[in-house]
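Before anything else, here is the set of structures, which you'll find just below.
Readers should treat all values here as calculations from the given coordinates under stated rules, not as data from a laboratory. As the structure is a computational prediction, the values presented were derived from the model and not from experiment. Cβ atoms are built from the backbone, for glycine too; each structure is taken alone.
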Structure P
Amino acid sequence: MPLLTYAETRPWAKAIREAVLTGKMPPWHADPHYGKFSNDLSLAPGERETLVAWVNSGAHEGRAADAPRPRTFVQGWKIPKPDVVFELPEEFNVPASGAVDYQYITVPTNFTEDKWVEMAEVRPGDPSVVHHALVVVEPGGMESGAESSGVESNVFESNEAGPIQHYLAGYAPGMIPQIWKPGEARLIKAGSRLVFQMHYAPNGKPARDRTRIGLVFSKTRVTEQIVSLQAMPISLTIPPGDANYRVQSSATMQETVSLVGMRAHMHVRGKSFVFRAVYPTGETETLLDIPRFDFEWQPYYYLDTPKLLPRGTRIECTAVFDNSPNNRYNPDPSTTVFWGPQTWDEMMIGWLDVSRPVSSPGMKASAARKLSTLEFDRR
């Protein structure tokens, strides 16, 4: 519902009160005791009390002369006008029902030189049927051991039969565009291809989608490269009826980096997720605690101040799943749940965005990839 004017907002006054009192709105799920985040959506001190008091007193309209100017909203992109836009070659027809296999659609960049990306935004053509979209960079014309003028360490996935892919940007409920600070950027090598991983969710009506990604290139000298890592368990088997099934994974830093953001990913049985740093000294620190995971809101949590992770630091992720009948989103509490792509399957991924100084030319790609060597652990 729109909430742009008093007339539009007044009928929802009691619902607004309930939403803010229960913490459903604004949708921010990080425990405030751990970490400070630049994209924190939670209400400032006193704002919740002001809203509740307004509703309890009758939700009266204030003086028109005291009202702020109407908000204006950017049509189209949330980032500034992109320097380049890539989209699916053609519309994808989403059926009205049934399961749609993941689609992997390759789009050439035709870049003749390396590009540093300071902002990236993935926009679905039809958000009603796009469950999520991930865009990864697939280097072209370069073998795994070839020389590289940049860092090849933000590995999204690798396969002995194919090239390594590097995470660029994504779309999912609650995610915002990636906008890095001046001097920070992701790297796209010359000749690379973009691969769109599309997960479509039929909603009862046939639909068409043509997802696209807009990129803004850095206009200043890049000193820090943003790279992505994942901490995942080597397997996932959730017993039927278990309301508190605990899964762990970890990622060990192979060199000193700075942690800039984290994102937890699970499906509808996800209950909670914690990121914890174990430093080489043995000291531990909780970086992010999501006590009530919400499948509908899966943002990146960007740190106000990057966290230095010395070489050897291990990021431990602990997730809890609810496969019991008490989970109203659980499609079938009587079944054992395994790792899989659909929402009735499950996943457990701790996404980590880290920054590292831009390396000197001539660095071996094989050496650069050491950063993303992950140590997996499941208990």
Structure Q
Amino acid sequence: MDIQERINLIKKVGEEILTEDELKTLLETKKTPIAYDGFEPSGRIHIAQGILRALNINRMTKAGCKFKMLVADWHGWANNKMGGDLEKIQTVGKYFIEVWKVAGIDNDNVEFVWCSDFCSDDEYWKKVLQIGRNTTLQRIIRTTQIMGRSEKDTLSAAQIIYPCMQCADIFHLNIDIAQLGMDQRKVNILARELGPKLGLWKPIAVHHHMLMGLIPPPKETVKDTTERTIALKMSKSNPDSAIFMDDTEEEIKRKISKAYCPQNIIEENPIMEYAKYLLFDNIKEFIVKRDKKYGGDLTFTKFEDLAKTYSVGGLHPTDLKNTVAEELNKLIEPVRKHFEKPAPKKLLEQVKSFSVTR
């Protein structure tokens, strides 16, 4: 694969790349760049994390990257996830890893790194303090969007430290490409600004698309793109806004059938998003089954063709939903079956017994 082919593959991951020229230079000068993402272990894992994340990570490794997935257990502890119970947070972290391995993540080129394994390292905390010393409190408060907070929230002192930790993670793990969601862009931009000032480097940021929740989008207009992304995404506190990796076939059909899906509209339509970002990269044909009196079955091999047909009224939302539910169930089924085995089942039951805290 030549440089341009590798860039094109990474562009399939990144809704935003900061910057493409820097990425090209990196790929020309470093054979195996190190990319990373991180996750707070909290509650059950939904399809955006389970399926889409595995798909994007595999694109990065296919493009020649080694990938580090940071299990941000101490970050989740600082953010009061799972009631601030570190042991529960770590149990959920093991559950997430188990899901990804079954979901087809590139195990040969992905390393799971636990924050708790390097939190005893003085050099890590030096980086955290260097970042804090070179950033205003106001800037850090604006950055707390990355942990699902807003400037209006009452934050604990631990939550103020969190963005400094996430910024330090990039440099402590020797990351070349910070490949996180669009909701995390503010801390990546901070890292890009501070790296050269601290005598370190300027990491490249590749921000992937955040899947919408199944509920109608908020009516309020938000100027900040990141805020709009956060407002639209799935919420674990509202189970009907997301499809989870352990949902039954009946639950998937029920959630999709009642999901927001405006007729003829493509933008901010979660059912169209699921087709675009999850299904067309996992299946060869998207076959919509319809009664002959409505024209019979429709087969699509490109999302663009599906979008065009839907936008002009050639496909009813109910028919679209039925196909999306059926194909999503096929993707999730291997994971669901895995968690029917004794040891994984026990792990899942533990996770389900925990109370999820925001």
Structure R
Amino acid sequence: MTALDLTDARRARFDELVRQCVSCGLCLPACPTFDLLAEESDGPRGRIHIMQRLVAGELSSEDARGPLDRCLGCRACETACPSGVQYGELLEIARDGGAQTPSFQVRSLLALVRRPRLLALALRAGRPLARFVPGAAGRTGRSLDGHEPVDWERRRAGPTAVVLRGCVMREAFAGVQQAAVDALAAAGYDVVAGPEQGCCGALHLHNGELTTGEAMRDELLAGVPAGAILVSTAAGCGAALRAHDERVLDLSEALLRAPSPPAGSGGGPVAVFDACHLLHAQGVREAPRELLRGAGYEPVELAGSGRCCGAAGVYSFTQPELSQQLAQSRVEAIRASGAQTVSCGNPGCALQLRGALREAGLDVRVAHPAELVAEATVQVG
């Protein structure tokens, strides 16, 4: 039997965290995979029990990988839990110990995001070929924004802000990054480029490489200039960073706290999609809505608000069938809302929704709040 390979420190942390769970089951209705599969082992309570048996040596990692692989890591169970169980950290520890099926595709992606320039070249080369590629890779490639340069600085008198460049965001969503810089400057921030940034390590943390992910996270945070806030335009990256540095804010929060919060006449309804790692991991719900209202838009709530779209980092690649079922649920909610624009503050979710909406034949724009605010407000040169 192959038990989890955990350091003493990680085992002690696991034991500390798992004691919070009282097995009440109030998390089950919030779990997307339990909703789809109706199996105890595919809900948070069952998975915690599986992880406990793994750590105790009563179950092999090979036997446990299926249910743990199917977990999205969306952390909706944390929002629902009355005991404050930090399920996401429990899952990361278990995966770090070997409770995850090795995947060449995932390992290749983890290696690639550590090299932003190489990733940028791969994305640029892959865009024209995406229409010929089937499955999740093709859908993702067809949903990328076009390449464009980003001017990371907009200098002016005001509190200092640095935009988190990201590994995927800087290339696949360069327009979003430029809109974020412009919106922050228009709101009164002194936006500085700061030092060159690497990947934040979020994907490594979620996929069983804790030591590597922690080192990447710490290196990035150490480079943030003193006195500056670090503004994230990607919910997953923000969640990985802000738990370890109070200077990290989501763009919506930073703009609302600005010397001159955005005010505009955007007009029209905008459906609000809550990215899991913004809503459940960071506890940020009202800021995106307040930001849109201030810019002149009418926020529209989606049925099943807070439900995962199935992107979940690399989930669309490792669990394509479940991922697409979850995406279709969000497509139907968007269709029912009647909105022609969806606001989404996370790149993986945006790519997932764009691909699913396209396949459903719906002409609905998926835009980042940064873009919507920049379009509705005055820019600063």
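Key figures for this structure:
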item: Structure (P, Q, R) behind the derived value 4.2 of distance in nm of label points 7 Å out along Cα→Cβ at positions 31 and 191; result: R
item: Test item: Rg and Dmax of the Cα atoms in Å, for residues 15-166 alone calculated as 20.3, 61, pick one of P, Q, R; result: R
item: Parent structure of the calculated result 5.3, given that distance in nm of label points 7 Å out along Cα→Cβ at positions 127 and 319 is the read-out and P, Q, R the choices; result: Q
item: If Rg and Dmax of the Cα atoms in Å, for residues 47-102 alone is computed and equals 22.4, 55, the structure in P, Q, R; result: P
item: If relative contact order in percent (Cα under 8 Å, 6 or more apart) is computed and equals 15, the structure in P, Q, R; result: R
